[in-house]
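Listed below are the structures to be examined.
Just so it is clear, none of the values below were taken in a lab; they were calculated from the coordinates. From a predicted model like this one, the values you see are computed outputs, not experimental measurements. Cβ atoms are built from the backbone, for glycine too; each structure is taken alone.
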Structure P
Amino acid sequence: MASSRLPGKVLKPASGRPLLYYMVERLKWIPEISQIVIATSTNPQDHPIEDFCRLEEVNCYRGSEDDVLQRIAGAANRFSANPIMRLTADCPLLDIDTLSYQAKFFEKCDLDYCYLGLSFPEGLCADIFTLEALNLANRNAIAQSEREHVTPYFHNNKGQFRLRGLENTTDDSKYRFVVDQPEDFSVVSQIIERLYQPKTKPFGVEEIKNFLDTHPEIFKLNCDVIRNESYDVFNTSGK
């Protein structure tokens, strides 16, 4: 809730419901996911997130605000999650089929860590890793960037893990439906208002792309925002 660029963004309402609602709803459609845990901070500003979890009957874990790696590891160990699909709440319109395929790919390739590459739209971000790999990173990560952003330790120490990135079949990197800036919220809220249908399988990435292609005035609202403005895990230096 303490986001500097867009305060309170995860609970900002779109079509009468908070953004976090749409994300949780989508996760429930993914058969490979057995439980959902929202890992928020102990900052009093995040009390409303715990209230949301209680209302929606979703597991909640509260940990460090700045040491997100510790928070995720704490949540994973508390709920005995293995493997873990880690998602960020600024991506409320995650694609069900993409994440289901990623989960199957992770298992088939017997990986320690799998991530979605930059050919996916910004707004489809997911990491899958084993509990063992997560705990190793949590024990050994020292750099602030490795603790604040969770997955840089994997990218910086590739020799320690069975690691693979998953790329999209097409280059959709021009599309942006992450919520990081006020302009992003304008785009995402309009997508939800136009496409959302309750009690049916949520619309997917192809519907979002088609909507943005046919509504260039909405696409242009955030097309100049720099991708991964706060931190780019793909530009971390390998060791």
Structure Q
Amino acid sequence: MIKILLPLMLIMNISYATELRIAAASNISYVMDALKDAYKKQEPETEVRVTIGSSGKLAAQIKNGAPFGLFMSANMEYPNKLFESKSALSKPRVYAKGKLLLLSMKERDFTQNIEAILQQNTLHKIAIANPKTAPYGKAAKEALLSLGLYSKLKSKFVYGESISQTLFFTLHAADIGIVAASALFTPKMQHLHNKKHTLMLPTKLYTPIEQGVVLLKYAQTQEAAYRRFYNFLFSAKAKEIFRVYGYETE
């Protein structure tokens, strides 16, 4: 009898497990593990599966029927477009605000002003995210336009299709890069978060990077489960995690 009951119990446990499929902007990859771990403590029977990519490409996949129940974008534009096209269940909401910083693997004198730093003769390749598909790239372009440097430096740009690819280029191929501040709060990168390798860009140089989350039509079959994770993103615990990784939550 015991031998029969054990397999039945395993089948029952599997049947009650819930899987959430989430599309998330590349900058969220740095904080996602911490969010998932915290949520797992609240919902141990729920598995959170995350697909990472640029916000623009993920939004296009969702519009074409990709099976995601929730979209965590790096801006509000793409979630709003999905809502307008009736691909979403409710209006998007800002869950965090991202920031930009300069990152160089080589030690530099970051006590100078930004214009002087970015016009150094030793800079031949500058990594930025693609402004057409990545909200952090759009913000980087705005910052450079505000500084009057965009046209002067354009020939040096190395474009990443996402902010995570931009970080990779900054670490391995470019002389300097404009990356998501959240990357520098990860355990592997914290040693670079100092005045010799990084400089936070003043937020007045670019439109605030308001990151939006939206429930999608795919969530309808498990709407209650998706809503629990959605609500978790606005909880005190999630906000604390976002702040640890360099985001603003108010």
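Ranked on distance in nm of label points 7 Å out along Cα→Cβ at positions 96 and 128, which label among P, Q comes first with the largest value? Write down the numbers at each step before the final one.
Values: P: 1.7; Q: 2.4.
Going through P, Q one by one, distance in nm of label points 7 Å out along Cα→Cβ at positions 96 and 128 peaks for structure Q.
Tell me which structure, out of P, Q, gives 2.1 once distance in nm of label points 7 Å out along Cα→Cβ at positions 104 and 208 is calculated.
On the way: P: 2.1; Q: 3.1.
Attributed to the structure labelled P.
When you work out distance in nm of label points 7 Å out along Cα→Cβ at positions 184 and 216 for each of the structures P, Q, which one comes out largest?
Values: P: 2.5; Q: 3.2.
Biggest value here belongs to Q.
Consider the structures P, Q: one of them gives 20 for relative contact order in percent (Cα under 8 Å, 6 or more apart) as calculated from the coordinates. Say which. Write down the numbers at each step before the final one.
Details: P: 20; Q: 29.
So the calculation was done on P.
I have 19.2 for Kirkwood radius over Cα pairs in Å, calculated from one of the structures P, Q. Which structure is it?
Details: P: 18.3; Q: 19.2.
Structure Q accounts for this read-out.
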Among P, Q, structure where P(r) over Cα pairs in 5 Å bins from 0, in percent, for residues 72-119 alone as derived comes to 4, 16, 18, 11, 7, 8, 11, 10, 9, 5: Q
